[in-house]
Structure formats: structure tokens, C-alpha cells
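**Student:** So, here's a batch of structures to check.
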Structure I
């Protein structure tokens, strides 16, 4: 593959990879909204005076699992954005750390080989970040699914307890 073809491939690959970030963050946003809604309903139906009852136990377990899900989502929305193995002319964090004249001079003096190296380094680093985001989103989803039966049991117990079920009014 020629240097020009390699650079074109790497640029297209980086663009393709960047297209996955909104997908994973969209999924994580749905899980975040679901978790917040479930925690709100849990709080409204939690028996504060009788927390060691079955209803209280269901609420505590559901809230703990939803809390674990939220912790996973924090990593999704706030990943560690350290630079790769070397300073980059493609990574926004490294670019922002330069003065514009320094950046301009570095870009204008860039060889095809150095550009290809920078692009492949960014592909690799963004792939690492994206994998963490997908893995943590999956873990958050699993914690939410595990919380669901306990949450539903809490709501059932609240419903059976003389009409004390509250959806939020």
C-alpha cells in the first residue's frame, strides 16, 4: 500500500471509529434516564420507618444495583482522556495544549510517514476508549436488569400495602 493510500485508509478508519461514540453514548443515556426514573420511584415507595421489611429489602437491593449501574455510566460519560503514547497533532487535548503557531509549524512540517503514525496512534487510543465505553455501558445495562426484579417486587409490595404505591404526582 502506498503512503497516500495508507493515510487515506487511516483517516477513513478514524472517521468510522469516531462514528461509534454517539452510538454508545446514546445507549448509555437511555440507561441513565431509566436508572434515574427507577431510583425516583424507589425513593417514593421506600418504607423509611420499616426499612428492614421485605419491601425495604427489595428497595435497598434495587437501589444498590442501580447505584452500581450509575457508577458504570460515570466512566462512560467521563472517560480518562490522557494522550496516547506520544504527543499528537490529531488529538484535541494535545492540540489544545500547544500554541497555535507551534501547531501550525508542526502540521506544515509533517511528513506522510509521521501523519500515518499519528493517525494510527489515534485509531488505537480511540479504540481503547471506545471499548471501555461499550464494556461499561454493557455492565450498567446488566446491573439495571438485575435491579428490575427487586424494583418490581418493591412496587408490588407497596401496592399491596393499603394503596401506598406512588408513581409521583
Structure II
């Protein structure tokens, strides 16, 4: 049986997740995580990806992504494919890094986007990796609350708009 086609269209928002094959770690070093974030940046430049929220866990990642050009498959092929190549070359391995296809849940632009950003940012807390989300270095949360200068490719205005009209109020 063929797998179902993804719903893609310009301006769509997705909650994207992808897990390591056999639930193994997909990030083994700080450099691995930094490299993965570099692929977010190149996806934003090459494929017009708009990244709103992210969290890199050890065995998987979460992403709230917007596709102004309706090209989710190309964006994800770039991110997952390039990272898999990097990971395999670095470790002298071959084969799949990710378990099956990435999951992409179409998200309505309403209050759910606000709750989804909370869910993604609280992932390390629920996994008992940290006590508070601001302690976790590998999510967009520190950029949202103003503890770190955000990268150019991270678009915060949409989600912050749910928490207040002024950035300083929304960040609190």
C-alpha cells in the first residue's frame, strides 16, 4: 500500500518531528547540534523555510515550520538528508539515521500555535533533562525570552504576538 501524500500548500504551518532510527541518538556532540542548526539556516535561505520554534533532543527534534512556497518535502529533504550525510561521514557509517519518514502535522494558525510552541519548548523539562526551559541550550526558548540574540533564520514575531503586542512584554 502506498503511503499517503502530504498536504502541502503555500503558507502552511507544520509541526515536524523526526526520530532517530531504532530510537538512537541523532546528536552525539555539541558540533552535531550546531551543524543541524546550520541546515535550518540554509533551508531558510535556499527554500524559503520560515522556522518559528525548534527543540533538538538527543533522539529526535521538534520544529514549527511555515512553508511560504508550499515546498515542505524539499525543505525536509535538505535538512534531514544533508544532516544524515554529515553524521554518517563524520562517524564512518552508512544507512538511515532517521526512523522512517519525518512526521509533519498540519497546524491551524490560531491559539493552537501558541500551545504548540509551549509543548515544543517544554519537551526537555518533560524528559527531565532540565528543570526549566530556559536551562536548555538546544531550543529556541532562550531566543524567545531574550536571553540570547536570535539567529536571522528564526522568526519569533508570530508566536510572540500571542503573548503581547510589545516584544518586551511578550518575552516576560
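The numbers here are math on the coordinates, done by the rules we state, and not lab data. These numbers come from a predicted model, not from an experiment. Cβ atoms are built from the backbone, for glycine too; each structure is taken alone.
**Student:** As an exercise: FRET efficiency 1/(1 + (r/R0)^6) of positions 24 and 72 (r between Cβ atoms, R0 = 30 Å, to 0.05), calculated from one structure in I, II, equals 1.00. Which structure is it?
**Tutor:** Checking each candidate, the match is I.
**Student:** Then there's this: Quick check on the output: 1.02 is Cα Rg over 2.2 N^0.38 Å, derived from one of I, II. Which one produced it?
**Tutor:** So the calculation was done on II.
**Student:** Say we calculate distance in nm of label points 7 Å out along Cα→Cβ at positions 56 and 144 for every structure; which of I, II gives the highest result?
**Tutor:** Sorting by distance in nm of label points 7 Å out along Cα→Cβ at positions 56 and 144 in descending order puts I first.
**Student:** Now a separate question. Figure out for me which of the structures I, II the number 16.1 belongs to, where mean count of other Cβ atoms within 10 Å over residues 16-23 was derived from the coordinates.
**Tutor:** II
**Student:** For the read-out helix-only ellipticity at 222 nm (-39500 (n - 2.57) for each DSSP H run of 4 or more, over all residues; to 500), a value of -26500 was computed from one structure; give its label from I, II.
**Tutor:** I
**Student:** Out of I, II, choose the structure whose coordinates give FRET efficiency 1/(1 + (r/R0)^6) of positions 120 and 152 (r between Cβ atoms, R0 = 30 Å, to 0.05) equal to 0.05 when calculated.
**Tutor:** Here the read-out was taken from I.
**Student:** I've got another one for you. Where does the value 42 come from, among I, II, when relative contact order in percent (Cα under 8 Å, 6 or more apart) is the thing being computed? Could the numbers behind the result be given before it?
**Tutor:** Working: I: 42; II: 28.
So the calculation was done on I.
**Student:** Which structure, out of I, II, was distance in nm of label points 7 Å out along Cα→Cβ at positions 8 and 160 calculated from, if the result is 6.8?
**Tutor:** Values: I: 6.8; II: 3.0.
Among I, II, the structure yielding 6.8 for distance in nm of label points 7 Å out along Cα→Cβ at positions 8 and 160 is I.
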